[in-house]
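Student: Listed below are the structures to be examined.
Derivation of every value follows stated rules applied to the coordinates shown; laboratory data play no part. All of these numbers come straight from a predicted model, not from anything done at the bench. Cβ atoms are built from the backbone, for glycine too; each structure is taken alone.
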Structure P
Amino acid sequence: MAKYRNKPVVIEATQWFRNGDHPEDNCGLYKDTDNPSIVHQVEGKVVRYYRHPKIDGDYVCLFCNTRMHEHGWIDFGVGSGKIVCPGDYIITELVGYTACKPDVFNQNYELAE
């Protein structure tokens, strides 16, 4: 029986802290239609705003101790996805993106030159 080792794989990742942090989010600004002095930021295209009909935005996350209003969401389609805590890494995959906790990311990846 032969032994095998995983080949090193280079990935692309970005650490996320708030809406617009991912370079492909394309978060522009727009003026409120009712009050042009108010400016809003467009939701990210990769990491969207976190919304849940049964969890209030002021609820504190058990993983990072931060309010849910400050979290993001990566949509996997068909009603599934993943919560993104501030500080999580967003990993680019072949068919989309996923989030990874910083401690797990740092155990498994190092900066490629």
Structure Q
Amino acid sequence: MLLLLPRFVGLWFVAGALVAATIDAAKSIAASALVLTPFGSALHALAPATLLAAQTFVQQGIEPHIGSWVWDPLIQSVLLLPTWGILGVIGFALTYVGRRRRRRAAFA
């Protein structure tokens, strides 16, 4: 029963990745050039206050000197990756975590 939740959420992330890939494909065909939507701009379009709150929390976190180096090179580079790639990786990871494990047959 507990494995159902990560598998369910993972499939939604995979579906979101497919939607984002379809949108990028349509934009690429219309522009006659490769168009990739960065994850940061998609997240900003969906929830700008959440993105700003996350940046503030990471940069000013418990100890400010730790948070600033985490946001600038690490999180910003993730936010520049294509949306379909980030959602796909998260979705497949959650689906893998929620998979049913096969029991090994006991041979004597």
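Student: From which structure (P, Q) was helix-only ellipticity at 222 nm (-39500 (n - 2.57) for each DSSP H run of 4 or more, over all residues; to 500) calculated, if the value obtained is -21500?
Tutor: Answer for the origin of the read-out: Q.
Student: Once mean count of other Cβ atoms within 10 Å over residues 53-60 is calculated for every structure in P, Q, which label goes with the largest value?
Tutor: Structure Q comes out on top.
Student: Moving on to the next point. If you work out relative contact order in percent (Cα under 8 Å, 6 or more apart) for P, Q, which one comes out largest?
Tutor: Once relative contact order in percent (Cα under 8 Å, 6 or more apart) is tallied for P, Q, the winner is Q.
Student: Further question on the same structure: Given structures P, Q, which gives the highest value for FRET efficiency 1/(1 + (r/R0)^6) of positions 5 and 69 (r between Cβ atoms, R0 = 35 Å, to 0.05)?
Tutor: The maximum falls on structure Q.
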